[in-house]
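Listed below are the structures to be examined.
Derivation of every value follows stated rules applied to the coordinates shown; laboratory data play no part. Quick caveat: nothing in here was measured; it's all calculated off a predicted structure. Cβ atoms are built from the backbone, for glycine too; each structure is taken alone.
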Structure 1
Amino acid sequence: MRRGNHTKSQMQAHIVWVTKYRYEVLKGDIQKRCRDIIVQICDAEDIRILKGVVSKDHIHMHIEYPPSKSMSDIVKKLKGRTSRKLQEEFKELSKHFWAIGYGAWSTGNVTEEIVQEYLEHHRNPSNRDTNTMILE
């Protein structure tokens, strides 16, 4: 849980991205260096790695991040910086290292049912005829 002067947040996500053509290039020293670069980026960007896996052809990460950061910016930095650094250090890697795109899913301990119940609790009785918008 992150706390600011006037805020509390717990933004968590599971993100996945793959190498170009799913080539199995994340092995040995390249795999270890990729992991180290990801850890450095996350530390610099105030992103906490809850769990992560560097497989031969893709990355899985479960992260907790500040609400000031967007998921697209986080993935852009992770993919961009790892690609650039790995290509600088391992000349045998191709110019286009990661495939286009990524997968991202929000995670956490609040279900949709809990959110609906919370919102229902705050319903103003004069608005019972509208089921989707709640006035407080």
Structure 2
Amino acid sequence: MSLLHIVCQNCDGINRVQSETLKQDPRCNACKHLLFINSPLKLTTRNFNAHMANNDIPVLVFFWNSTCPLCKNMETAYALVTSNMEPWIRVAKINTEQEQSLAISNKISMSPTLILFKKGYEVSRKTEQMNAGDIMKWITAYI
């Protein structure tokens, strides 16, 4: 048994969860919301650091913008990745138009960009349109 720290999508509180119970719909100790809601987490400058530094599971971040047709094409694939890969990874997204400082600090030069983080550090990056199968194959190599 291993104990994992998982950051709540609702209140950003840090929770300790047994790895064996991840698939049993764990809830936040503070706000009682589900820790995984089968929907990508919206990261902002307010919660980015908390999720990067405190999650023991990898965090996959989709950097996108509303004028990017490739980003729109990837939304369905990203939803499939979320439903198939959580709770073993945290799936998140960042709107680079609204969160320009996060785009700059993560050196986002084009959309779509996917970055896989572990313990707050980037471990891999893709800057291309990908289908759900390709995304899952890519991240599985790192988890």
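Tell me which of 1, 2 gives 3.2 when you compute distance in nm of label points 7 Å out along Cα→Cβ at positions 100 and 116. Source structure: 2.
One of 1, 2 was used to compute relative contact order in percent (Cα under 8 Å, 6 or more apart), and the result was 31. Which label is that?
Values: 1: 31; 2: 25.
Structure 1 accounts for this read-out.
Out of 1, 2, which one gives 0.5 for distance in nm of label points 7 Å out along Cα→Cβ at positions 28 and 92 as computed from the coordinates? Computed on structure 1. Computed over structures 1, 2, distance in nm of label points 7 Å out along Cα→Cβ at positions 20 and 84 reaches its largest value in 2. Suppose you compute helix-only ellipticity at 222 nm (-39500 (n - 2.57) for each DSSP H run of 4 or more, over all residues; to 500) for every structure in 1, 2: which one lands on -11000? Answer for the origin of the read-out: 1. Which structure, out of 1, 2, was distance in nm of label points 7 Å out along Cα→Cβ at positions 52 and 108 calculated from, if the result is 2.2? The value was obtained from structure 1.
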